[in-house]
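What follows is a group of structures, each given as structure tokens.
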Structure I
Amino acid sequence: MQSFAVLLRRMNGEFNRIAQEFAQAQGLHMTDMQALIAILDAEADPEAGGEPMTPGRLRKQLNLTSGAVTACLDRLERAGHVRRVRDGGDRRVVHLHYADAARSLARDYFRPLAHGTEAARNRFSADELAVVVRFLAEMNAELARLRRSPD
């Protein structure tokens, strides 16, 4: 089982290295990258009901102060990575959207990672991938529980 933990840490380290290289190339902080990922993932997250990210949810997810989230969003907006859009029904609510041009830039940058992921996936059967997906979902659930746990 130790090799399992080592492989998970190594994979996480490689993902972080790639994200950090993208952040540096874009003049962003790692917190900005975490925010971009959260904004991008929000619409695909079934727990969020496909709703766009809001600054309040982002603050909670990244465990930041309101001021830190505002500074992060200001940087991302100035750099053209996100758009703030007021909700049509309740103007007090702000939705965060990944800007189309920035999404295209990220897609191009991360394309080699996507190809590598596809190559690795192709070496497994559908049944094996189903187990991997189940494991990753359970790991994410456990990590979320740890984040919410006071101890």
Structure II
Amino acid sequence: MSLRNPLFWLVAVVGLGLDQLTKLLVVQNFELTSPPQSIPLIPGVLNFTYVTNTGAAWSLFSENGEWLRWLSLIVSLGLAFYGLLTRIPTRWEQVGYGLILSGAFGNGIDRLRSGEVVDFIQVFPITRFPVFNLADIWINIGIICLLLTLVLVPEDENGSKRRR
């Protein structure tokens, strides 16, 4: 018996591992301060800034973030069952769904463990762009992969995506 959608699972496991490892390193090696300390990695472009967030992007829903832990769990379970039960037709879709699973599950683990997500990547600090983490990056890249599949992968005569 072979594993269905092996690329999906590989991406999901590696993505989740990298997300959780980087968050662990941040929590173990840096102090959470108020206001947060920023360490410029590329001045004016990229800072290391350790913060926590009880909400979603831009701190949306931070006052009612409890439901986000359940949303993360539902999305993660849904994608895991999708990967187990369905043949995901293209590599781009397997990568996209795997990245979204790793991101949703990574942030979900944080929310279940402590009620907040560890964030530490800050781009263009003068723009007030939110601080984020690898799970957030994985979700965004995953969505881009799925959108590229819609645009670039042709359908066969039955309306199904051709395998690539």
Structure III
Amino acid sequence: MTFTQRFQTFVCEGDSITCGVAGFEITARIVRDDCPDAPDERQDGFWPSLYKDAPGFIGPGPNHRQRFAEAQAKAEAVMAAWRKDEWFYCGIVLSVALEGVTLDTHAASLWGIEANYPGSDNAYLTDVAKELLPEALDAGFAAARRLCAALDTSGARA
């Protein structure tokens, strides 16, 4: 089983999707990334360049000045949207619960993902949640084993 829901085309911090796997309820939620760095500070080559040794080099070839101008306009639009808080960096954080009891609130995560990025439908957010699912399941099984071991050593019976 995997996530059959998907994140919406516009998301907010705290939005989540859930699925059931092997008796566990897995929730993937969006958490705003607390790193305040702008996109051009996070990504080498964010700004296009005509210099071959520079990050962002658009490459030689026909129409290189036109391709540069288009890439520059796109980068400026992305930065303007980020400054207006129209998109943000986030983490996809998976938690694992069993029969209504949360075993691990941070079973798996990936950070530095663009949410509501201009021109995106946010499908990548769901893809990340699906890729993190095996790691979250492993954490769920490990937490369940620890809980069973603790109950066994305390003499308690389920």
Which structure, out of I, II, III, was relative contact order in percent (Cα under 8 Å, 6 or more apart) derived from, given a value of 24? III
Consider the structures I, II, III: one of them gives -23000 for helix-only ellipticity at 222 nm (-39500 (n - 2.57) for each DSSP H run of 4 or more, over all residues; to 500) as calculated from the coordinates. Say which. I
P(r) over Cα pairs in 10 Å bins from 0, in percent derived as 10, 30, 24, 18, 11, 5, 2, 0 - corresponding label from I, II, III: III
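Each reported figure results from applying straightforward, stated rules to the coordinates on display, with no laboratory input. Everything numeric here is computed off the predicted structure, so don't read it as measured data.
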